[in-house]
Structure 1
Amino acid sequence: MIDGSEHFYHDDPKVGPADVRTRLQDVEYFFLGNGLIQAAVQWAPAGEGTPVGLLVMNPDRLRKKREALTMDAAAGLGPTLLRLSVGGREFSPVAGRVLVRWETAAPVPTVTVRWAAAGLQVTERFSCPLWARPVVCREVTVKNSRRVRVACELATGVGAKVIRRRMVLAAGAGRLLTIGYTLAPKVDRVAVAFLPRPPQDAACRRFWRSLARVRFGQPRLDHFFQASRAQLPVAVSRSGCIDGSIWQYNLEWLRDQSMVALALTLIGATGPATTIFTRLLRQFVTPEGDTLDSSVQRNPAEVELDQNGLLLCTLKDYVLWTGNIGLVRQHWAKVAAAAEFPLRAVFRHEASGLLTNCREFWERHHIHGIQPGMELIYQVYVAHGLAAAAVLARLTGHATEAVRWDREAERLKTALLTHPRFRMHDARGFIKRRGLDGSVQETVTAEPSAQLPAAVPLGGPGPHYLNPDTSAALPIALGMIPAKSPLAHRTLKSMEILWNQDWRNGGYGRYHVSSEPDSPGGWPFASLFVARAALEAGDDAKVWRVLRWLDAVPGAQAGTWFEFYGRRLAPPFPQVGIVVWNWAELIVLYVQHILGVRPQEHGVCIRPRLPAGLPSAQATLTIAGRRLTLRVRRGRGGKSAKITVNGRVRPAGPDGQILLVARAKK
C-alpha cells in the first residue's frame, strides 16, 4: 500500500541561497533545449535571487532546482550573471531594470535580455542553435552609446570558473561575443567558454521551422501558443524522459507523458512524440497491461486506471494524425494488454459493471479517506480508451479485438451514464465517486498514517468534501455527452465554487478545497479542463476568465506556469515546479477545440469553435505528412464559421463541421 511518506520531500527552500527557491517573487523562467541539454533563463524582476541567471540541466537526470549544474551552493546563480567592468566599477543587470522577452522572429527559440549601464547598451540572446550537441549559446552584444571610446571587460562563469574578455569600443560601435555552455553528460558537468562565432545548424532550424503555427490576432493568445510550442519539445529528453513538474517531483507519469505526446503530435513534433510513445509502451506498460505512475507500479487497489485509457486515446490520435500505424503494429502486444487490463475481474463491480478501486484521479488514496468504489474519470477514460483501441485494432487487422473493445466501451459508457442505481451523475451533474453500495462518497477523513500537517485543509476539522471536482469537466471536453446538454450545464455550474475558493488570485482548484491534503490554490491545467469543456458548451465567458487568469499570474511573460498558485508548505511538500502538462493542455485547447481539427478513421474533421471576441484564426498544421493551411472566420447571425483549407472555401454541414479528405487504411 502507498505510504504517506511518499508525498513528502525534504527540499527546504529556506536552506541555501535565494536562487534555490523555485517561486521567487514575480519570477519568470524561459526554457530552452534540444533534448540533449535543458536550460532555463531565470528572470527575477522583484529583487529576490539573481536578476538574470542561467540554469543548465541534464534532461535525462531529473533533479531539484538547487541541483542544477550551474547552481553554486553558496552563490546560487550569481556566477552566471553577466558583469561589465568600466573605469574600475562593475555593473550587472539590476532587478526591475531589465527587459526579458521571447524573440519571436528568431529561427530557433531565443530569449532576449536587454539592459544598460555606464553608457553601454547590452543585449544577451540565449538559444540552443545546434541539434546534435548539448550546447546553450549566449550571444552578447555590447554597444557603446557614448561619444568617446570606452574600454571595458566582460565576465561571467559557472561556479568557480570565470571567463573574461577585454574590449575597446569606439564611439557608437558595438561588439558581439559568443559564450557556449556545453554539457558533458557522463561526468554531469557544464563547461563554459567563449566561442569563435555564433553556431548555426540547418537541422535545428529545420525542426523548428516545421512546427505548426497558430494565430488568432489576439496578442496574448498568440503568445501562449508560441511559448507552448517553443518550450514543450525542450521538456523532453532525446530518450523521451520528462519530469512531471520540473524541479518538483523528479518523477514520471504515463498520464502526463501521454498528454505531452499528443500535444507534440498536434504541433508536428512527431519525432519526440514517437519517442515518448515508444518509451511508454516499452517501459511504462507491463506485459500484463499495468501502467506506471510516479515511476512506480502499484497494486490493483491503487492503480490509476485512467492511465490505460489516456494512453490508448492519445495513441489513436497520434496514429490518425501522423499515419504511423507501424508503431502500433510493432507494440501490439502492449497495446492489447493496456486495453485488457482494466477489464480484469479484480476491478469489475458486479452489480453495475463499473470499475472499482481505492485510488482517485488526483492521487489521493486510502490514507486520505478514499473508500473502495467507482471513480468517474476511471470509467470515462477507460471507455474512451477502449473505443480508441478498437480503432487501432481495425487499422491493424485485429477484427475480433475491435468488436470486443467497442462492445466493452459502450457497455461502460452506458453504465456510467444510465445505470438506475450506479450512474455517475445526479442533480448536481457528474459526481466524483460512488461507494460499492451505490451511495455517493461525499466526504473523506484522513487516517493518522497520512501524517498531514494541521495547516492543510484535510488535516484540520471536517467535513472534507469530494465534490465538485474539475476532472468531471473531462467527459464534456472529450465529447462523451453533448456539451450543451442539461447534464453538462449542471456539471459546469457546480464547478463555480472551485474558483477562488480559499484564495483571491483566481483559478480553479482541482477539487473542493476542504479535502485538499496539500497546499490550496488555483491549478492551471485543472482550470484548462474547465476551459475546454466550457468552450464546447458555448460558455465563452469561462474560457476567457481562465485565459485572463493565466495572463495575470507570474509566468505569463515567459509562458511557463507553476503547478498551482498559492502558499506552499515546503517542507514537508516539495517546492512547486513548472508543470509540462500546462503547455500540452493549451495546445490541445487551441488545436482540437478552438480550431476543431481532429483526424478520424475516414477523414479529417474540422469543426471550429471561436469564442466570442475572436473574429478569426489561421493555422498551418501537418497531418499525415501534408501541410494544411487553415483559415477560419467567425460566422454572423448564427451562421457556421467560414472555413478555408489550402486556399479553398469548404462549406460546413449543419453541425458546423467539414470532413476534409478520405483516409485510406494502412
Structure 2
Amino acid sequence: MFDSVRNNKKIVQVILALIILPFAFWGVESYISNAGGGSDTVATVGSSKISRAEFLEALREQQDRLRPALGGRDPALLDSPELRRAVLDNLIQRRLMDMHAASLKLSVSNEQLAGFIASVPQLQEDGKFSPQRYEQLIAAQGKSKAMFEFEVRHDMTIQQAIAAVGNASLVSRAGADRWLAAQLEERTVSEFLLHPDPFLVKAKVTPDAVKAYYEANLKKFELPEQVRVEYVVLSRAKLAEQVSVSNDEIKEWYAAHPERYQQPEERRASHILVALDAKAPDKDVKAAEAKAAEVLAEVKKAPGDFGRLAQQYSQDPGSAARGGDLDWFGRGAMVKAFEDAVFSMKEGQVSDVVRSDFGLHIIKLTGIHPERSRSLSEVSGEITAELKAQKAAKEYAELAESFSNMVYEQPDSLAPAAEKFKLVIENSDWLAKGGNAGAPFSDPKLMAALFSDDAIKGKHNTEAIEVSPNVLVSARITEHRPAAQQPLDTVSPTIAKFLAQQEAVQLAIKDGEQKLAALLKGEKVNIAWGKPQTVIKGMPGDMPAMAVDAMFKADVAKLPAYSGAAGSGGYALFRVSQVKRFDADAPETPQARAMRGEYARLVAEEEFSAWLANLRSLYPIEVNEAALDRREG
C-alpha cells in the first residue's frame, strides 16, 4: 500500500499495455520509413515497405534493452532467429496500426500535442512545464525539434486508434465469475514423493546398453574445439580512471550549471491509513469515515503517541510497523490530495482526515528540509565523475579508430597496440567453441572471430570488436586444441550412472502409478503423507505447474481424492482432503479483485489479437526471408 501511495502509478488501459508503444522520450523508431527496395526491403505491408536499415535499427535497440537483463549469459539470444522475427513482427504490427490510423484520418492538434508534452513529469520543474528541460531532452535524443514533435504526434495518433479497441472491450460478469470459480478454487492437498534414489539398487545397466547409448550419442561425448588467447581491452571506463580533473574545472562547471544543484524542498511525514477503495459504496465510506474520526480523536488527545497509534490502527503495511513513517519525499512523490496536505502543514502539526484514492489519512508532519543549493563541496565528487566521463568519451572517440587500425595493420602481435594505448595484455583460460564464457568472451562476434580460420591458422589478431557500448577488444590465439572424440572407456562410468538414474526414475514412476491405482480403488496403501497445504489454482506461487494441474484434475466428487504426476524427479502422489469453491456472491476479496482484473486483461488481449488479425487480412504482408536472416557486416 505504501508503495502505491508513494509512486502514484495510474492504471493504464489494458489494451495499451499489450503493445508497449514507446514514447519518443524513451526512443521512438521512425515509423514512416518507406525507403528501400529489392533485397534492402525486409517486409512489405500493403504498399508500405520496411527497409533493412529500419529493421537493423529496431533490432539494435531491442538488443540494447535486453543486454542488461542477460548479464552476459547466452549472448547468442541477442541475435537469435526468434528475436529477429519478433522484432520484425513488431515493426509489421506498428506499420499496420499506422496505416489503419491513416485510413481513419485520425489526427492530433497542436493544442493536444502541446498539452501532452507539457504533462510529462520529466519535462516539468516545480509542477510546471520547463522549456529548458524540453530542449535538453531533444538534444539528448540527437533530433531536431520538428522531428521529435512529429514522432510524438504520430505516436499519439496511433494510440487514438488503439484506444478505440480498448474502450470497446466488454467483460461480462457471468464470464468473469465462471473464470474466477475455476481460478480461485482452493484445495487442501497432501503430497508424497517417490524419489528415484531408493530404486537405484534395482536398476540394471549392462555394458551393451552403455555401448549402444555411446554409439547413438557420439556428439555428446565430443570435446569441443578450444583456444587460449591473449587480449587487450580499450574501454571508455578505463580511460575515465586515467584522466584527471582540476579544481578550477570543477569550479567552472559548478558556476555554469547552478540549476543542476538546486535541491527542492523535502518533507517527512507519518500517517495512519484507513483503507478505502476509490469507488467504495456509501455504506463503506461512512464506516471508514467514522473509524478515521475515532482515530483522529485519539491522536489529538495524545499527539506524542502518533507512532504507537499508527502501529495499532494504520492499514498501510508498508509504514505501519515503522509508526507510520514515510521518510523524506519531495513534490510529485505522493498522490495530490496527500501532497497538498503535507506541504500546507507546519512541522509537528497533525492534519484533519485527508481522503485519497487509497483511503483516509491522518498525517503528522515530522520534518522539513527547505529548498537549497547544494554546496560545491557536496557535489564535487559528482562533478568530477561527470567531467571525467566527458573527457573519457572524447578521448575514446579519438582513439577507437586508431586502435582498430593498429590491431588490423599489425596482425602478428598485440604488443604495439598495448604499448601505444597503455593497455595491459591479459590471458584467458581455455575457451570452448559454442560454450559459455565470461566477459568479454560472452560476445558472440568475438567468439566467432576467435574460431575463424584467420585467427586459428594465421595466428592473427582479431579485428577490434565492440563487445559492449564503448568497449573494444582485440584478441590473438596462443594455444589451440581441435575437437576430439572421447573414447568409450573414458565416458563409460558417466553413461552407466546416467542410464541407472533414468531406469530408477522409470521404476519410481511405475511404483507411483501402481500406488495411485490402488488408492483410486479404495485400497489401503501405506503412505506417509506430507503436511496438508492449501493450494489456489490461479495463484499457485512457486509450485510447479505440472503438480498444480495434477491436484486440480483429481475427481473431488468423493473425498479424499487422489491424483499423481510423473517427472524427471520421480513420481508425486497427491491427496485432496478438502475443497473450497469460489462464492461469487460473497464480498469480493483482494485476490478476487486482482484475478478479475487479470480476466479483463486476457479478454482485452484476445480482442486486440483478433483486431490485429483482421488488419493483417486487409493489408497483404510479404517477408523477404533472405534479407531478414542476412547478418549485418
Structure 3
Amino acid sequence: MAITEKNIMNRLYVVAACLFLFSLAIVYRLVDIQMVKGDAYKDLALGKTEKMFTIEPNRGNLYAEDGSLLAASVPKYEIRFDANTVSEGNFEKYMPALSDSLANLFDKPSSHYRQLFRKARANGNGYKLVARNVGYLDFVRIKNFPLFRLGPNKGGFIEKYRVVREYPLGKIAARSIGYERIDENGYYTRVGLDGAFGEPYLRGKEGKRLKQKIAKNRWKPIGLDNIVEPQDGQDVVTTINTNIQDIAHHALLAQLERYNADHGCVVVMETETGEIKAISNLGRTEEGKYYEKLNYAVGESHEPGSTFKLMSMIAALEDKVIDTNAIIDTQKGRWRIYDRTVRDSKHGGYGEISLAEAFTVSSNTAFAKMIHENYKERPERFVDRLMNMGLHEDLGLPIIGEGQPVIRYPGDKGWSGISLAWMSHGYEVAMTPMQTLAFYNAIANDGEFVKPRLIKEVRIGNKVVQRFGKEVVNPSICSKETVKKARQLLKDVVEKDSGTGHRLYSKNFSMAGKTGTCQKNYVVKDPDKLTYISSFVGYFPADNPKYSCIVVIHEPDKSVGYYGADVSGPVFKSMAQKIYASSPLADEVEDETPEIPQLKEEYKSYFVHAQQEYRQIPNVKGMSGMDAIAILENLGLEVEVKGNGKVKYQSVAQGTDVGKVKKIVLELS
C-alpha cells in the first residue's frame, strides 16, 4: 500500500513540475510577443488589413505634327459608398443634398440615390456602387458634394481610379499608333509609336496609396492624400501628318479591296528630313474586311523583287564594271544558268538593249547576266558594295520588331552559283518596305541616307523639353554621278513609253520610281499556289523631290492582276497627286500647271468623303478644349464651345457616324 501511495505522489510531482514549466513557457512567450516581437506582429496584423496600392500615372498624349491627338489618356473613376463610416447625424443631414447633386449630374431622379443610400445604410454595405466610368472633372465635382466632401472616414467616399487610352483617329493607323499594355505577370506588350515611346517619355512614374481592407478583395483609401504622388508622362509630338495619313489609309484600303489582296502597307517619308508622314498597314480578316493587323512596313522582311534592281545598278556603276549605255542581249527573255532559268515577263524578251533600257523595262535576264558575268570571279565584291551602302543593316527604328534584312555573303549557308543572278533582280535577299524606302529616299536626297524618323519633340504641357532633328546615317551612299544616273533611270520608268510605270505618267505632274513584282511560294511546283508581291517605290516631284513613298501589296487576286505597275502603282499615283494638291507646292506652280486646280478640287471632294464615310465621333470628355476642337474640326464638324478649360460635356455621343452630324456643342469647365 505504501509503495502505491509513493508512486502516486511521484507522478503528481512530475505533473506539477510539467505544469510549472508550461506556465513559465507561456509567460516567456507572452513577454516575447509583447516586449520583443510586438512591433513585428503588429506589422503582420496591419499587413492583412492595410496594403500599399500602386497609382497609375496619366500616360502622356501622342500628337500628330500639327497638334492633332493620336492617342490620349483619359482618367476614369468608379465611385462607391461605405455606409459604415458615416455617423447617423451626418447621414441624415447630408444624404438628401448628396442625392440631389448626383441626380443633377447624372440626369437621374433624386429618389433613385436616396433609396440607394438608405438601402446601403440598412444593410451595412461598405462598398456600394454609386457610379462607373466617371471623368476627371465630374469626379472632382462628386468629391466635393455634400457628405462626400467629408472624405472616406466620415463621408463614406470611396474612389477607384483607372486610366483609359483613347484613339481619336479610330481604326486609321491603329497599329502604327500602337499601344503599351501590361498583363498580370508584369509582362509588357509594346506596339507602334505608343509602345516605342512609352519607356522614356509617355509612361510617367507610379504613385502609392495606402488602403484598408473592408471585405474580401475590397479596399478603401486611408486618409485624403497619396503616400507618393504619381508623375504624369510627357507628351510626344510625332512626325505623322493626319491629312497624309488619311490619304494613305484610304488609298491602300481601296486597292486591297479591289484586288482582294491578303495585306499591304504604305509609307510616306519627307525626303530631306526622313520624317515619316504616314504609315498604314492593313491585313484581311476571314470575313474579308481589312484592319491594322500587323506593322508590315516595319516588321515584314521579304524578297523585294525588281525594286532591288536599283541597288544592283548602283553597285555596278560604282564599281565601274559596266555603264548605262552598255548593250546586253536579253536572250529572247530566257537565260539559262546552271540548272535554272531566268525569265522576263515579256515573252520573247527585248532583244539587244542598253542597260538603261533594261532598267526601264525591268528585264530580269539583262540584270542577271550583268551581275553574274561581271562579278562571278569575285562575288564578294558585289556583296561588299551592297554592304558598303548599308543594305545588310536594319534601321534601328524605335518601333519594336523591325525585320532584319538578308544579304548573304559568299560561303554563307544558302549561297550557290546562281546567287549573284538571283540577287540581281531581288531574290535571295530580303528587306522590309521601310528599309527599301529609306534607300530610294537617299537617291531622291542626292545620295544622303537619312534615318526614317517618327518623333519631332517631347513636351511637358506647352514646354518643349527635347527636340529631334534629322539623323544622317551616310552622307553619301554613292557618287554624285551615280545618283544623277539613277534618278534619270527612275524618271524613265514613268516617263518613257516603254517604262513599266508609264501608265502612271502625267504631263503636268512628275513622279519617279520603280515597279516590282515578286513571286511568292515559287519553290512549290504548283502554279495554283504561286502568289505575288506587288510593289512601287519612288518619289515626287521627280526633279525636286519633296516626298518618297512605297506601296507594297501581298497576294493580290491573280485573276484581277498582280503586276506592281497595275496593283501598287495606281496607289502611289493617287496618293502623290492628293498629297501634292494639298501642299504649298501646288500653290507655287498653279499658274503654270493647269492640272493643279482640278487636283485640288478632287482632293477636297475626296477628303470630305473619306472623313464622313470612315469616321466616328470620338469621346473628347476630359480633353482640353483646344485638343477637342482640333480633333472635331479635322472631322469636318462645326464646333460650338461654351466655357473654358477641359471638356465636361459633348452634345453628340461617342461612336456616332460623322456623316450624320454637322455640329457638335462642347461644354468646358
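Just so you know, all these numbers are worked out from the coordinates, no wet-lab data involved. Every value quoted in this text rests on a predicted model; they were computed, and no experiment measured them. Cβ atoms are built from the backbone, for glycine too; each structure is taken alone.
So P(r) over Cα pairs in 10 Å bins from 0, in percent, computed for just one structure, reads 3, 13, 19, 18, 14, 10, 8, 6, 4, 2, 1, 1, 0, 0; which one of 1, 2, 3 is that? Source structure for this number: 3.
A value of 0.40 for FRET efficiency 1/(1 + (r/R0)^6) of positions 245 and 557 (r between Cβ atoms, R0 = 25 Å, to 0.05), calculated from one of 1, 2, 3, originates in structure 3. Tell me which of 1, 2, 3 gives -11000 when you compute helix-only ellipticity at 222 nm (-39500 (n - 2.57) for each DSSP H run of 4 or more, over all residues; to 500). Here the read-out was taken from 3.
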